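Peer 1: Scrolling down, you'll hit the structures one after another.
No lab work stands behind these numbers, since they all come straight from the coordinates. Note that the coordinates shown come from a computational prediction; the quantities given were computed from them, not determined experimentally.
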Structure I
Amino acid sequence: MTYGNGKKKTQVIFTSWIKEIDIALAGLDIVAMTSLNEGTPVSLIEAQAAGKPIVSTNVGGIENVVLPNKTAFLSESGDADAFAKNMLQLVDDNDLRKKISEKGWAHVKEKFHYLRLVSDMKELYKRLLH
């Protein structure tokens, strides 16, 4: 769909809990999170693993799972102007979205991939047993 001026129409969908997140992420261009509080947001790890750029508020453990300005653009909670600026930056720049998407997958692969976690557990058990 297009607007009268020929610009592509932007669609925003707000969801509740989604069980088949891989299917949902496949249809997204950008993942946005406006939480007031977060622990360790697995949804943002999943978004990066799916190669999606992120715009989020900077609360709780979000900086523990993303790389600010590399895999996600963060704004302070309640700063709607900064959040909108970050979102528009990604909406308007295909190359930037692609670059951030690639960095997101590389980050998740290095820090959260199950093979790394298995290796870490193996090393922990070796240290405990010796």
Structure II
Amino acid sequence: MELVEQPLPAGADDMLAEIARPVPVCADESCFDRASLAGLKGKYDVVNLKLDKTGGLTEGLFTRDLARAMGFQVMVGCMVGSSLAMAPAVILAQGAAWTDLDGPLLLAEDRPHPLWYDGEGVHPSDANLWG
């Protein structure tokens, strides 16, 4: 097991600061943007950043950098969305310990010129993805 993601509901996770964590614990529903990070310190080892929750790429990048400076490991995740929605998250995911950018794979149909996936992970599309 590599990590446990959000084992308790957001707002009901204070006890995580009081227990030993032999496996890293990742904040998902408890993590939004830079403002949420201070409240996660001591409770979580990893933060899962999703552009839908940070408000976009710019805040996502600021949040990622601050999280690392605060000692958190970083995971980049997503909600269900097209390759066009996921492409900026590929930028955010550079250097992340974990990525979960499978949103386009959960759609019945994606955009033309989608991101492509293989055993190594997700890879950028060509410039045609942007239209």
Structure III
Amino acid sequence: MATTIGELARATGTKVETIRYYERVGLLPVPPRTEGNYRSYGPAEIARLSFVRRGRDLGFSLDQVRALLNLSDDRRRDCASIDALAQTHLKEVERKLADLIALRTELNAIIASCKGGVVADCRIIEALAPKAD
């Protein structure tokens, strides 16, 4: 069953231009063309693009997704490399979460310091303004 790029886009929730980009950077193979010169995709390309999309949704970078794809191409391979990549990504996610929690705490403190009044006395604006030397 051949699929056009538009059908592939709809099936995976991916923009057509993103699909073309993934082909240019080697995440997706360049598909064969029909006699009418349309790209023709099959189930393997749909599965591969779905894998890429899911990886991106989980926050993996394009390079990490590429590495995961390369590792997954050899189904008999030990998965230690995949585990290590996922662990590295998890540590980065945990670091970002810690940063967001710290940001939330700081924003709550700034907002709590607001006593109303006029902008000239606004503690939020004061906290965001550069410090005078």
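Peer 1: Check the numbers for percent of Cα pairs over 20 Å apart across I, II, III and tell me which is largest.
Peer 2: Top value of percent of Cα pairs over 20 Å apart goes to structure III.
Peer 1: If helix-only ellipticity at 222 nm (-39500 (n - 2.57) for each DSSP H run of 4 or more, over all residues; to 500) is computed to be -14500, which of I, II, III is the source?
Peer 2: Value -14500 for helix-only ellipticity at 222 nm (-39500 (n - 2.57) for each DSSP H run of 4 or more, over all residues; to 500) corresponds to I out of I, II, III.
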